[in-house]
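Novice: Next up, some structures in structure tokens.
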Structure I
Amino acid sequence: MPELGNWLLWLAGLTTAYSLISLISGIRRNKEGAALIASGHNAALASGILLTLAAGLLFYNLAISNFRVEYVASYTSRELPLFYKLSAFWGGQQGSLLLWAWLLALFTMAVLLIYRRKNLPALPHVTAILMGILLFFNALLLFVAPPFELLHRVPMNGNGLNPLLQHPAMAAHPPLLYLGYVGMAVPLAFALGALLSGHRDDTWVKNVRRWTLVPWFFLTMGIMLGARWAYVELGWGGYWAWDPVENASLMPWLTGTAFLHSIMIQEKKGMLKIWNMVLIILTFELCIFGTFITRSGIISSVHAFAQSGIGPMFGVFLATSTAFCVWALVRRLPDLRAKNQLESMVSRESTFLMNNLILLGATFAVFWGTIFPLISEAVRGVKITVGAPFFNQVNVPIGIALLALTGIGPVLAWRRSSPENLRKQFAGPLLATLVGMILLWVLGVRHFYAFITFIFSIFVTATIVQEFYRGVRARRQSHQENWLTALARLLARNQRRYGGYVVHFGIVLIFVGIAGTAFTTHLEATVSAGESFAIDHYQVRFDRIHFGNDAAKQWMATEVSVWNEGKMVKSLRPEKRLYLTHEQPTTEVALHSSWRDDLYLVLAGYDEEKQEATFSAYVNPLVVWLWIGGWVMAIGTFFAMLPLTPESKQFKTSQVKKAPRRSPRVEKRKRSVAAMV
């Protein structure tokens, strides 16, 4: 059965190569190449089916613990639960590369099935670009990292999955990140397809928005789940360490966010055409860069794979694909001149542009801090480590500036904002911010960055509430509806706009959660059974300790009681485990979470002679809002991605019907109400 997997991969590689050659030949023959293009599209679909079968076969071999397959023996064991056996698919080098290729093939199939009957002129170019990327990953699976390689001597049991990866968040985190990384190939293909096909209109921008939003959504959720895993599994009290692989996932998220904002300007005003091409190329290449540093072995990270010969191949592909993208862009530069120019610095366009510049500044800071140790080692022979203080010092002010723009940009008018408009839009939010400042000062918030973050969080929240309120009020007045009906139909009519506001509110909650780290309390305490220690407003009593073992691991688990203001609130069980196969100790964190803070307990050690346990305890204020903010962002993004409702389509159609002439003042008032509802 595993031999079939190798045949499936060979057939997938051949059909991918045939698809690429047929598409290029068909494109060069213009109208006479229609048959070749159709054949290339069919081959692309066939490649997707073959890779799906290969992926299914690897899942099957993992599930049945077929240790004839070297990959299965390396990353699973008989005692491993089925859930983690299946998640071992992306636990190693070969499986994760197969996942990359399989997801890319699925994305390509989706593009073909959606656009094949719509006569999209650039579709052959789009498919050819996706096939070119897929061919590279097929070559890796065939010649460098075959996932179905067989062992000559079949072991009785496998090595098992790394204990750190045996967590639900880590089971979901890698495939979500891959969906983000791989999905960014689709908007890149649409952009390059528009360049190579010579179509000068902005059709590709309208097609690409949702294709960018989907991978951006998965990338967001992947980053959030990775942070959650680091928080509950690694036992250091935090969730983001500016690890190089963490940084590699953040950089394309930053540039992808910039792209999603700037394509709105191109869609509405015909501006920033070259800028948008650069942004989507940069986003995809950063995805490849992240994959490269994860697999090259050039950086040390708990997330990275061991050093292998696959790194240089990724480096060559990164350089080649970048050169090709730059060539395609330079070739069409004269066709990318903007139709309009920025009319005022006090406008939505200007704030979106400023947002882009700040996001790129953050990207460069993270990129420089990530690669500087490599540069220092290559130039001076000494590897200088760039730690969290550098990243925090640079990125905290950048993040606060982005938070402020999140509230300013959406309420400004397109083209230019008049003084009357500024007063009307900002009077309410500024008043709410002033009240919030006074309240924060009374409550004793003195940490500078935390204070500024809370202030801007209040401001952004006030602007979002104001936008919802004005939209609902305008609809009630024009349609005589109650508040709930007006809200529901307002959201249905403009899912994109109000979904964006929900995403912005999720970002506010994340910033609130991050600002809470300024008030973190940490304590290490050594106590005997029955003794207590205090940290912040909690009292923690060590009750007893248990020892145990099973076929996979040994453990010692403590039972502790948590008291708050004289009342017992929870019993917790921090543990230490030793997995026998890997001889690797792990920490099982115990958490008590509330809207106010988290009590985070780690069993640091146990002295059997003195019968004393040492605990590392943290109180992390407001951290729960970080996770809530992530889910709010997910809801807003999902809402913005939904297909237009029939009412929304009818509304957009009614907007283009010719209306009777009215006075300029009446027209201005009508447009204002229509924009809200």
Structure II
Amino acid sequence: MPMNVAQKLISVHLVSGKMIPGQEIAIRVDQTFTQDATGTLTYLEFEAMGVPRTQVELSVSYVDHNLLQTDFRNADDHVFLQTCAAKYGVVFSRPGNGVSHQIHLERFGIPGKTLLGSDSHTPTAGALGMLAIGVGGQDVAVAMAGEPFNVAMPKVMGVKLTGKFPPWISAKDVILEVLRRHSVKGGVGKIIEYYGPGVASLQVGDRAAITNMGAELGATTSVFPSDANTLRYLKAQGREDGWVELIADPDAKYDEYDEIDLNSLEPLIACPVSPDNVVPVREIAGKPVRQVIIGSSANSSLRDLLIVARVMVGRSAHPQVSFEINPSSQQVYENVAQMGGVQTLIRSGARIHQSGCLGCIGMGQAPATGTISMRTFPRNFPGRSGTDNDQVYLCSPETAVASAINGCITDPRELGAYPDPELPDREIINDHLLVYPPKDPSEVEILRGPNIVPLEELDPIPDTLTLEILLKTDDNVSTDSILPAGNAVLPLRSNIPAISEFAFSRIDKTFAARARKVKYGMVVGGVNYGQGSSREHAALAPRHLGVRVVLVKSFARIHRSNLINFGVLPLSFVNPDDYTALDVKTKLKLKNLRAQLKAGNEIKLEDSKTGKIIIGRHNLTDRELNLILAGGLINEIKARKAL
């Protein structure tokens, strides 16, 4: 039977289950990675399993989020991560080396392999023809322990690309067009596979910009074929020995179809406060801009920074614009410098920051109050920048640099001739900040600063609960709203009691205090609840505060999995009208829960005051049901190993 690329990747890694959309499958994991905002918790979880070394082919620990060392906490946690890596056989990427996604493309990604990463933008590696999936840190820890990864078999949506980019159009405009058509929930339960004659015109850096922001569609992952351009990229990295061709069979089918003519695209921009609020740049051109940032994970490849540098030859940033560059890796930075781009950027008035995520995760680079910030980043959720009521627009490097020059949102086609740069056949390789683990870890001591707090034991879900609704949210609530990032919160990522004080603080600053006053709480939400980041703290912090049930219209994939991993029961309304009948402080009784869970898919919750019955569906697989009954994934694994 002819197969597409996604089906080929899954079929050769399939451990159990059938490749029927919606049915749970288990796949073998070849590679894992963590980043520091999620990694400390991941290694605490791995440690709790008692496995001496990672069991997969390659594990990497990146430090790319919490780079600001305003006190001891981030620095201490970096030491903890480095010593954990040495102990458990993990490659360690030191602070300043760059963003996990770019470095993994440069140094470690291999076509045809599977990759599990504790970052929602892990699908960036799909640019190399990998099956790369973003998950919570606990799922990464379990994979490192040698367990397969379980997921509902996704549908595969084929997006056919035809034509070639006209001048001033680039890969960012492709993914913004997909988001414009399909929204931030349009990819839920799907793999987005790009195919067609237009694919041949896209270099790996272009493809990475597209697969990176597939996360904003809610997709399980995105993937490109491994072809001649993939080989060219790997040759430039000195890693061509790892190349294999991986393309769809001629008669391959897809569950859904879309088509984009690259030649017909125009510059696009995502307006506040969602990546799918997309319009043509020309429609909002002229709005004054105070900040332009190019870089982070979505658009800071060598090609992206070179085009910006070429545009800036003989030009300067507008006096009112803070023009900022975040190189994605030290290697990209060095190669841009070798080609004369860094000097050009400095002379243009650019502020060049260290290689890392930085402003994308709210770690510095907060914009001024009431001003527009244009960014090539993947997300513009409310407050994510670090400034309340921010006005963050997402765009291509071309649109960003044109706007930096003019001091207002600008269609880059106004700049004239397009200086499309040639990429080198062989890049300067910079891996000096990679630390490989010793063969014998027996003498390695894991160093723990005072901010490393041991994991608390989670009790199994009670059979009878009286749940007070602590919060009711709207549609598309992101994990940034459930548990914010930024330099005030992220340094607490390895201290669950401390970080829990910030749970839902962007929605209701009283949430944590109110949650502590009740024994059991629940949250009610709308559509696509938990979109965005993979941070499992957004599940564990509410769980620490007593939240045992979340009842919503629909969930984002990663957050639902994280809730289950920590023993929080995810329910979806059977009758969406019941959403309007519930409010904060309503108390719902849940009786004979274990029997209800085992009996079927529907759970009855009774309004303590009116007696009204609300029914929620759990949609748990047998495996997920066992996790809920055990109180979470670690409890279930411990119990299984004790048999």
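All of the numbers you see were taken from the coordinates with simple rules; none came from a lab. As the structure is a computational prediction, the values presented were derived from the model and not from experiment. Cβ atoms are built from the backbone, for glycine too; each structure is taken alone.
Novice: From which structure (I, II) was mean count of other Cβ atoms within 10 Å over residues 204-211 calculated, if the value obtained is 27.8?
Specialist: Among I, II, the structure yielding 27.8 for mean count of other Cβ atoms within 10 Å over residues 204-211 is II.
Novice: Have a look at I, II and say which one yields 14 for relative contact order in percent (Cα under 8 Å, 6 or more apart), as calculated.
Specialist: Matching structure: II.
Novice: Still on this structure, please answer the following. If distance in nm of label points 7 Å out along Cα→Cβ at positions 420 and 548 is calculated from each of I, II, which structure is the one that comes out at 7.3? Don't jump to the answer; show the numbers that get you there.
Specialist: Numbers: I: 7.3; II: 6.1.
The correct label is I.
Novice: Name the one structure among I, II that helix-only ellipticity at 222 nm (-39500 (n - 2.57) for each DSSP H run of 4 or more, over all residues; to 500) of -22000 was derived from.
Specialist: Here the read-out was taken from I.
Novice: Assuming 145 is volume of the Cα convex hull per residue in Å³ as calculated from a single structure, say which of I, II it is.
Specialist: Computing volume of the Cα convex hull per residue in Å³ on every structure in I, II gives 145 only for II.
Novice: Which of the displayed structures (I, II) returns the greatest value of distance in nm of label points 7 Å out along Cα→Cβ at positions 140 and 268 on calculation?
Specialist: Across I, II, distance in nm of label points 7 Å out along Cα→Cβ at positions 140 and 268 peaks for I.
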